[in-house]
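The next part holds the structures, each set out as C-alpha cells.
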Structure I
Amino acid sequence: MKKTFLIAFLFVVFNQITFAQKEKPTVITLVNDEKAPIINKHIYGHFAEHLGRSIYGGFFVGDTSKIPNTKGVRNDVVAALKDLKIPNLRWPGGCFADTYHWKDGIGPKENRPTIVNQWWGGVTEDNSFGTHDFLNMCELLQTEPYISGNVGSGTVQELSDWVQYTNFDGKSPMSDLRKQNGRTEPWKVKFWGIGNEAWGCGGNMKPEYYAGEYRKYTTFMPEGLIRIASGASSDDYKWTETLLKDIPLKMLGGVAIHHYAVIDWNKKGADVDFTEDHYFKTMKEALKMEELVTKHSAIMDKYDADKKIDLVVDEWGGWYDVEKGSNPGFLYQQNTMRDAVLAGATLNIFNNHADRVRMANLAQCVNVLQAVILTDKAKMILTPTYHVMKMYTIHHDAKLIPVNFSSPLYNFKEESLPAVSVSASKDKNGLVHISVVNVDSKNKNKIEIDLSGMGIKSVSATILTSPKLQDHNNFDSPNKIVPGAFKGFENRKGKLEITIPPFSVITLEAK
C-alpha cells in the first residue's frame, strides 16, 4: 500500500515538475554585434526547371493562350512573384540543364527542334520557351537570372558562346546572332552554374574529375561573372574539400550543395495524408541543414578564411510522393502547413549563417515539389510556403542580429528535435524583425525575447497557422491558409512574452 502511494505521489510530483518546466518560457537574447553580416537577399531565390508543369502551363502558356499573358508568360504568376520580391531565378535545371542545348531554344519558334525530356516523364518539348523567353521573363519579374550551364553533355565552346550571346554588347558572332533574333541590348547575366549535380545526373563524375572540368570551362568564361561550382549532395564533405583544394580560389564565385528533406528515397510518403511519424522524420531531415551548412562552411573556411566564396544551397525543400493520380515524372505535390514550418525553419538557418550562405534556391517555384505557386489551367493559388517566403522578405539585405537561446524540445517516441527556430535582423530603416517557428506538432511554446536597451516602443506581429498540419490551399479553397495578425504576445518593459501555437510561423516587427 505504501509502495503504491509512493509511486502515485512521485507520479504527481513528476507531472507537476514537467508542467512547470513547460510553463517556464524560453529566453531568447538578441546580440548586438556590429560585425554581424548582411543577410543577402539572394538566400530567397527560386528555381524553375523544365520539369512537369513548371515551365509549360506554369510560367509559360504561349502568346495565343486565353490566359492573360505577356509574350506567353502568365501575368498572374508574374504579379505573384513580383509581390514576393524574388531576387533570383535558376533555370533551365536541375538534371534537365545537362541535356539542354541553348541554341535549340532561340530563333523563330516554328523552326526550333524538339527535345525529349529524358529525366522527367519522357515528354517531348518544342523548345518554345528558350533563352529570350526566360531572360525577358526575368526582366518582367525584376529578378536576376541564374543560368545552369550544360557540362554533362555540352562543350566548353557551347557554354562560352551562351555567355557571349547573353552578355556581350560589342560586335561578335554571338551578339550579332542575338540581335538577329530581336534583342539589341545584352541581358548581362551575372550568375552561372557550371553544371548541375555532376556527381549524379550531371555526369556521375568523381570530385577530382569535376574539379578539372570546372577549371577548363571557367577558363573560357570572362571575368566578372559569379561562377558557381556544382556542389555536394547533402553530407558529401569530400566533394566540397576536393573542390576547394583543387580549384584556384580566384576561379570560384560559389560552391553549391543540395539537400532535400526526404526520409526514404524509395518511399517518400504522402504529400497530404501523412502521419506525425512522417512529419517528425521530415523535420529531422530538414533541420539537418544546420549541420550541413556548419560542416561545409568549416571546410570552406580552411581554404577561404576571408569568406570570399559563397555557399550556395541552390536546391532545397520537401520532397514527397506525387499527388494521387498525377504523373509520377512531374513531381507535382500539394503544400501543407508542414511545408510552411519546413520553409521557415530552413530560412532561419540560412539567415543565421549569412556570413557564408549568400544564395539559395527553393525547389521549385511553380507546380513542382515545394512550390510557392500551383496552377490548374487558368486558376492559380498561393501555397503556405509562398506566404512564409513573403513574410520573410523583411530579412532581405538586412543586418543579421545573432540570437542566443536554448530551444525546448519537440519529443516524439524516443527521439527529440529543437522545437523553436529563430532568426532576427535590423533593416536600413532601423526596424528590428524577428522570425519564430514552432516545429512542435502538438504543443505550444512560450518564449521571452529580451528587447531591453534597443529603444523598442511598439511591436506588431503576423502569423501563419491552421488547425491541422495537413491543411492546405486548393483550387476550391485557395485562401484556407493565409497570414493574419497575431496578438498572442505582451511587451513588458522590453521583455516580449510570446505564446507560439503548434506548427506555426510568426514574424515580429519592433520599432
Structure II
Amino acid sequence: MSAHSADFASADLRTLSAALAARTVSSAELTRAALDRIAAHADLGAFLHVDAEGALQAAQAADAARAAGDSRPLLGVPVAHKDVFVTRAMPATAGSRMLAGYVSPFDATVVARLGQGADDFAGAGMITVGKTNMDEFAMGSSNENSAYNPVRNPWDTAAVPGGSSGGSAAAVAARLVAAATGTDTGGSIRQPAAMCGITGIKPTYGLCSRYGMIAFASSLDQAGPMAQTAWDCAALLTAMTGFDPRDATSVQRPVPDYVAAIDHPLPGATAAQPLAGLRIGLPREYFGAGLAAEVEAAVRAALKTMEGLGAKLVDVSLPLTELSIPAYYIIAPAEASSNLSRFDGVRFGHRAAHYKDLAEMYGKSRAEGFGPEVKRRIMIGAYVLSHGYYDAYYLQAQKIRRLIADDFIRAFTQCDLIAGPVSPTVAWNLGDKADPLANYLADIYTLSASLAGLPGMSVPVGFGTGAHARRPVGLQLIGPHFTESLLLQVAHRFQQVTDWHQRSPV
C-alpha cells in the first residue's frame, strides 16, 4: 500500500468519491490498497473469492474514464458483493459446496447497476474486488453455516459477525472495502450490520432487482447496501434501485435520488432540532423480556439523542411480534424447498461421483452438496407443503403474515417510523449457539418487517459492557413502504451528532 493510498484506508464512500473526483487519488491506488488489506486480514474469513487481476484492470479503465471527463460519483470506488449475487466470469457459490466451481456467464442486476451496467442501463462504475462469505444459501444468523469457513467479527475475533451477510459486514467494518452488498430475507443485512458496527438498509421488497440473486425465499429476499454511513448507503441505494423487467417482483416506480433527499430538511425541522415534528414509535414488544440490558441501554441512549434533536417518542404496539418467528420459519423454508429443488446435480452444481441410477444421483448429490442447516430447512419446507399439512401450517402462516402487516399499518397511524433494537443481544461467541432454535430467536426483532415487506435499517449506536465492550449494538429503524428516504434522513441526522459510525476495529 502506498503512503498516499494509506491516507484513505479507513475512508468512507463519500470521502473516496470526493477524492477521486478531485483526482487526489486514483482508482488503481484505491483498488491496490483494498486488495492489500483483504490479503492482510484473510484470517477474518470475510472473502470467498478475490479477483485482483480483474479489479485492477477495471480500476485502470475507471481512471481513464475519469480522465476523459466521466463524473459518475461512484466511478472507480472498490466494492465487494455477497456471494449470493452471480457475477460474470467469477465464482458464485452462495456459500455452499453445491455450487463449488460454478462460474456465472452474466451479472446479477444489482452487480451490473453498481458496476459496468448492461445493454439497457448504465452502471455506476464501481470496481468489484471479490465475493464475500455468507451463511449457505443465506440461511443463518451467524455466518457459521458457510460451507467453507466461518467469518470472524473484526471487533472481537472470538465472536460471530452475524449473518447471513456476515462477510460483507466484516469486510466493511474492518475497512477492507468502503461498501458491500448484502441480502436480507429475515434480517440478514440489519443483524450483521448491527453486530459489526456499520450501517445497512433493507429496502422495501421489490425496490432492488432480484435477478441474478440466488434465491432462498422469493417473497422475502431483498438486496441492499452495507457501508459506514447513512450517506454511503444512500449513494449505493440510488445506484442499485430501478425497475427490472427480468424480475417479476420488481417495482415499477421512479428511482429516487436518495443522496439529494438525505440533506433535505424534514417538515417542521429547525437548525437546532432537525428531527422536530418526527414521531418515533417504540413497540413495547421490542423492550420486554429477552432483551439484554446492555443492548437496551445503548438503544435508549440513541433514542434520547434523537429526542434531543426534536423527535417525539411515542409508545406503540406490535402484538403479533412473537408470532413472526413461527410464521417466518414455515414460509421461508417452504419457499426454500421449492427454490433449491433445481440443484439436483444435472445441469450445474455438485454431482455425486458414484451412483447407480438417476434417483440415486439426485439423492447423493444433494446429500453431499447441501449443509446441515440447508437440509433442515428443505425438510421443514417439504413437510409443511405436503398433502394434509399445507392448510394446517403454510396457509395459517400466510394468514399470520397478513395480520403482522396489519399491525404495522395500525402502528404507523400513530408514528412516522418505528425504532428499537436489531438483535436481543450483542454478537455471541463462535460455536455458542449450536442449537438452531437459539439462532432463530436472534431474529425476533427483524422478521416482522421482512414478512410485511417494509424497509428497515441498522445504525450503530454503541457497544456492550464488560466482556462485551468491543461488541457493537445497532438501532433498528423501520418505516412504511417506500420510505427509504426518511429512514436515511433520520439516520444521517443522528450520525451528524454522534461518532459511532466512525469507530473502527483496526
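What follows draws every value from the coordinates through simple rules; no lab data is involved. Keep in mind that this is a model prediction, so the values were computed, not measured. Cβ atoms are built from the backbone, for glycine too; each structure is taken alone.
Figures for the structure shown
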read-out: If distance in nm of label points 7 Å out along Cα→Cβ at positions 219 and 443 is computed and equals 1.5, the structure in I, II; value: II
read-out: Which of I, II yields -0.79 [log10 I(q)/I(0) by the Debye sum over Cα atoms at q = 0.10 Å⁻¹, calculated]; value: I
read-out: Source structure (of I, II) for helix-only ellipticity at 222 nm (-39500 (n - 2.57) for each DSSP H run of 4 or more, over all residues; to 500), computed value -10500; value: II
read-out: Among I, II, structure where Rg and Dmax of the Cα atoms in Å, for residues 331-474 alone as derived comes to 16.4, 53; value: I
read-out: Which of I, II leads on distance in nm of label points 7 Å out along Cα→Cβ at positions 75 and 227, largest value; value: I
